[in-house]
Structure P
Amino acid sequence: MYRKLFVPLDGGPLTEKTMVESLKLARQLGASVVGFVAEPDTPMPQPGVQLKQYYDQVERHTASSDTHARDLLTRFETLAIESGVPFQGLHVLSDRIDEAIVEEAQRCEADMIVMMTHGRSTLGEWFYGSHSKKVLSLSKLPLLVLH
């Protein structure tokens, strides 16, 4: 039933647990895992910023985002190999992280999205938001939220 799990990562404190738990689930189901990192796109230039400065900022941001995503996905792939789980890694730049998660999960024909939640209070969600809730509201795919 669930043959391909889509697992978004952000590099935060719950990332390692997300990797480990999603791989355990994939092994139990006989599923593969798609690790996904969506990094924010480069912000628009501020008034008065020279074009060259902005291009340099874009290059630095892109390089930093690529390195961060590559590091996360390499770690995830290493754990997947150790677990005997087929793995694929994806990375995009997007200002709409939640939409990027849903779009890429559908594009790669995933059967389920697996995410971690911080389990914040209502006030915490108001300040920081909840990617899990936003993905749940946007996606037609089943969403497994780990806590």
Structure Q
Amino acid sequence: MHYPCALGRGGRGPKAGEGDGITPTGRWPLRQIFFRPDRLRRPRTRLPVSPLTPGLGWCDAAGDANYNRLVRLPYPASHEKLWRSDGLYDLVAVLGYNDGPRSQGRGSAIFLHLAHADYRPTEGCVAISRKHMLMLLARLGPGDELIIE
């Protein structure tokens, strides 16, 4: 399946490191789906699904023991809040980038999430429309991968 998408402000290719804005090329398994239960219903999918809460974040602090992992807020090291007001993470899939094993500083929080209406660049993620995300998730299950070429 092919859908219009937004990629990182640094383009796509091998990641140079944390914060480079590059969407990493490769085959990335879809690990987990999160959704905002106050904004939409649980999506239909065979992938693991969890509701987001305001107390969830994703650690992006290279050197931290929880680098590139889900954390509970407040969290003392640098992190990204998953409960966002802009709607981009109302539906978000965690991609299996730099997670087995994790390499400190190689890049974190690489997600498939919802796009802005104008498909402006992301910080290194892949972003698609809500309609396409729901269609895609309905077809996906364990073992499926997102291919970024």
Structure R
Amino acid sequence: MVSKVDHNAIKFNQVSIAAVSLAAFIGDWPPLAGALGLILAVGTALPSWGLFRILYQRVALPLGLLRSHVLDDDPAPHRFAQGVGAAVLLLGYAALIGGAGAVGWTLVVLVTVLALVNVVFDFCAGCFVYYQLRRVGLIRQPTGGAGGR
């Protein structure tokens, strides 16, 4: 289903994710990685409550730091990608508090790298996975209308 998506909001989200996850790694602070995972999970389940979306709309846009770049796009792949990022961060946090530091930080850094790949190369790995899962029938394509989502 195609609707309007602000691609600068997505980029802001990705830069924010990369910055916070990298800060967690550099600072060796697992709770920050876990908090980021929760923030992304909430933003996936309730997009209007997404912290980075709120910061983008209420700080970055009004201050003129960024301008909207709204395109016809399906928001579902982007939400899916964010949900995958949330899951990976929460798994990383669980590994970190469970004593598997190398595994945990690898997962956190993976999220950092994939967020930066999206920003720099305009390639969303989570969106790619979404479309592949939809292609093979593991994710149903929306039928349109209010009930199609």
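Every number in this text was worked out from the coordinates using simple rules, so none of it is lab data. If you're wondering where the values come from, they're calculated on a predicted model, not measured in any experiment. Cβ atoms are built from the backbone, for glycine too; each structure is taken alone.
Could you tell me which structure in P, Q, R was used to calculate semi-axes √(5λ) of the Cα gyration tensor in Å as 26, 20, 13? Mind showing how you got there, number by number?
Numbers: P: 29, 19, 14; Q: 21, 19, 15; R: 26, 20, 13.
Label of the originating structure: R.
Could you tell me which structure in P, Q, R was used to calculate semi-axes √(5λ) of the Cα gyration tensor in Å, for residues 21-108 alone as 22, 17, 11? Going label by label, the one that fits is Q. Given a value of -21500 for helix-only ellipticity at 222 nm (-39500 (n - 2.57) for each DSSP H run of 4 or more, over all residues; to 500), point me to the structure among P, Q, R it was derived from. Among P, Q, R, the structure yielding -21500 for helix-only ellipticity at 222 nm (-39500 (n - 2.57) for each DSSP H run of 4 or more, over all residues; to 500) is R. Largest in distance in nm of label points 7 Å out along Cα→Cβ at positions 45 and 133 among the labelled structures P, Q, R is structure P.
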